[in-house]
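Nothing in this text is a laboratory measurement; each read-out follows from the coordinates by a stated rule. Remember, predicted model here, so these are calculated numbers, not experimental data. Cβ atoms are built from the backbone, for glycine too; each structure is taken alone.
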Structure I
Amino acid sequence: MQYIVAIDIYSSIYFTDWGEIMEIRKVQVTGGSSYTISLPKSWVKSLNIKKNDPLGMIIQPDMTLLITPNIDKKEVHRKIEFDADHLSEPEHLFRCLIGAYISGYTIIRIKSNKSIPPAVRAAVRKFTRQAIGQEVVEETPVSITIKDILNPEEMPFENSIKRMYVIVRGMHRDVINALKNRDKSLAEDAIARDDEVDRLHWLIARQQNIISKDLSLAQRMGIAMGAGTNYFLISKIIERIGDHAVRIAKNVVDLIDKDLDEKIVHALEVASNLALEMFDKSIRSFFEEDLEAVNKNIESLSRLASQCRDIDTLILQHEGGVAISVSQIVESIKRTGEYSADLSEYAINYLIEKHV
C-alpha cells in the first residue's frame, strides 16, 4: 500500500488546551490504495517546497509523525552576530556568548566597525576555553568567527551527567579533607574544578536545546524525545551541589589558620559523609531505576538535618568569625542533602512516568 502527501490550502484550525494552534486535516483515499493528507500552505511556502520535492517521514515513539525536508541529514548551521561596539564590557559579551552557545547556535560572529578591543578578544578566549567544542575559525582586526566543531552524538547525556557527578562528589570529599588536614591548596583545587562542572552543564543545556529543534537527533542519540529535558534538570541540580562545594571550600580556606575544635571538624565530616551518601544513592538509583532506593534516600534527610542542628549548637562556643564560617559550611552540607533529596524525588517522578 502506498502512502503519499498532497498539498491543499484548506484546513480547519483549532486551539489545543495548552494554547497551541492545531490544524485538523482529513485523511483522503485516492486510487483506492493511496492515503493522502494536505500540508499547511504556510509551512510549504516558508521552506520553498516545490512539486515532486522529497520529504522525509519519521515515526516517533509516541506514534506521532515527523515530516522534514532534511532527508539527507545535512548539517544546518544556526548563525548569530554580536556587535562588539555595543558589548564592550567583557562580562556582558561573555554572558551573551554562553547564551548563544546554550541556545544551539553553531556559528557565532563578533564584529566591530573599528577594531576589536583587547578586552573583547580576551572574553572570546575565555569563552572558547570554557565552552566545549567552540573554536575560533577566522579572526581579523574587525571580526572574530567562532564555530561549533562538536558532534552532539559524540557526547551522550549519560556520560556528561556521570562525569559531573564524579567531579562534584570529589570536590565535596576534598574540601572536608582540606579542613581536616589544614590543606589550603586542596581546597583551592576543588574551587578550580567547578569550571569543569559548569562546562558540562552548559553542554547538556545546549544539547537539550538542539534536540528540541531537531527531533531526529534524539533518535540518532538513542534517547526518547523528552529525555533531554530530564537530563538538563538533573545536571542543574548537580551544578548547584557543585556550587555548595565551592562555598564550603571558600569557608575552609578562611578556617585553615583558625583554632577549631576537633569535635566540630569530626561532626562536619560525619554530616558531609551522610550528604554525599544521599547524593550517591540519588544518582545511582536514577540510573539503576531503583524506585525503592530513591524513596528510602529521601528519608535520610531528617537525620542529616538533626546532625546539622547539633553542629550549630557546638559552634556557639566559638568567636564570631569562626562561627560564621562553620555555620555556612553546615548550611551548604544541608543544602547538598536537600538537593540530593530533590534528585530522588525527580527520579521517582521520572521512573513512574517512564513505566506507566
Structure II
Amino acid sequence: MSVKYPKIKFDNKQRVFVVFYHNNKRYRLSNGSKVNIDIYPNSYPISKREEIANLLAAEVFKYISSGLNINEAKSKLLYKTDLQYLEIALNNKLKENYSGTYKTMLRFVYDGFTSKLNNTTLSSKAVNLYLDKYTLGVSYNTIKKHLNVLINEARSLGMQSNPMVSIKAKKSKAKLHKPYPNIKEILDEVKLFNSNLYLCCLMTYGCLLRPHREIRELTWKDFSDDLSFIHLSGNRNKSGRNRIVPVPSYIRDILVKGERDNNIFSGKPQPLNQDYFKTLWGRFKRQSNLLEQDQTLYSFRHSGAIEIFKRTGSITKLQKAMGHSSINVSLTYLRGLEIAELKEEDMPMV
C-alpha cells in the first residue's frame, strides 16, 4: 500500500499538528512521541511552529514508510518520571512567546512546588500541601492556575498521572477595575502629570489595547502609513490572534511619527522597561485629586468597553475591539447583540 505524506494543519489556538492515514486509520499527532522522536512543534513560538512541524511530518513519513506500525511505537518519554515530565513542561513553556512576568511566575511555581517533593511521583496530596501555604483565595487560585498549566503540558507529553484532578479553586469575590464616569477630567489630570502616561491611558481607552505590553511595546511600523490603524500579530497580544485596531482621530492628532523601527515612547528600537507605566501610575495615583478606590490603569480599558457597547449594542464588536479570544470572555463585561464589523466611528470618544 502506498503511503501518503502527512499534512500540516493548525487549530484555532495556533497549535500545529500533522494528519495522516496509516493502515486505514486516521492519526493526528502534535509531537513525535509516537514515533520515538523528540520533536514538539508547539513548544516553539507560533512563527516557528510550521517549520518544526515540517520536520515532524518528514520523520512520521519516514517511520510509516519503513513499515513500522505506529500503534506499536513506544515513546522515549514514557520512561521518564513525573518530575522529569514537569521539568520538560516548564522548559517548553519558557520557549513560548509569553511575557517575562508570566514566565517568571511559571518558574516561581515550579521551584516552589518541586522543592518540597519527597519523590519523583506527583500526587494530589503534594499539590494540596503546596497550595495550602496560600491562605488568600486570589493567591491560592493564581498559583493553582499556573501549576495547572505546567501539569497539563506534562500530561500532553505523556505523563500518566493527573494530580490536579481533585483540586478545586477557592471562592473569592470578583474584583473589577472600576470605570471612570468622568473620563475627560481624569485624562486631563493625567495629561498634566506625564505625556507618556497620558498617551498610554488614551490608547488604553480609545484603542482598548492592554497598557503594560501591547501599548508599551508599540513601534511606528505597527501603525498604518496614515496612523489610522494599528496592526498587532498574534505573538504581540494576549489572545494570540492577529489584531487590527482603529486609531481614533483624537489619538492620531497627538502622534508624532518617528523612525519606523523605533518604539513610540522611548524613541529607540528598545521599549521602556516592563514596569514603566506601573511605576508612573503609582506616582500619579499618590497625587491625583480625582481617582477613586479600585480605579486603575486598566479602568480606561473597562471604560472604553462600556462606551463601545453603549454606542453599538454589539457584543461581537466589543469582542473584536477588546481582542478577546471568545465571546464568553466579553460576556463577563456585558451582554449584547451581534453586529458585523468594527469601525473607527464605533470607538470611544472623548
Match the computed value 26.3, 90 of Rg and Dmax of the Cα atoms in Å to one of the structures I, II, and report its label.
I
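Thinking of I, II, which structure, once mean count of other Cβ atoms within 10 Å over residues 102-109 is computed, gives back 18.6? Walk me through the numbers before you get to the answer.
Details: I: 18.6; II: 16.1.
That value comes from structure I.
Here helix-only ellipticity at 222 nm (-39500 (n - 2.57) for each DSSP H run of 4 or more, over all residues; to 500) was calculated and came to -12500; which of the structures I, II was it taken from? It would help to have the intermediate numbers written out before the result.
On the way: I: -20000; II: -12500.
Among I, II, the structure yielding -12500 for helix-only ellipticity at 222 nm (-39500 (n - 2.57) for each DSSP H run of 4 or more, over all residues; to 500) is II.
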Supply the structure label, taken from I, II, corresponding to distance in nm of label points 7 Å out along Cα→Cβ at positions 54 and 182 with the calculated value 7.3.
I
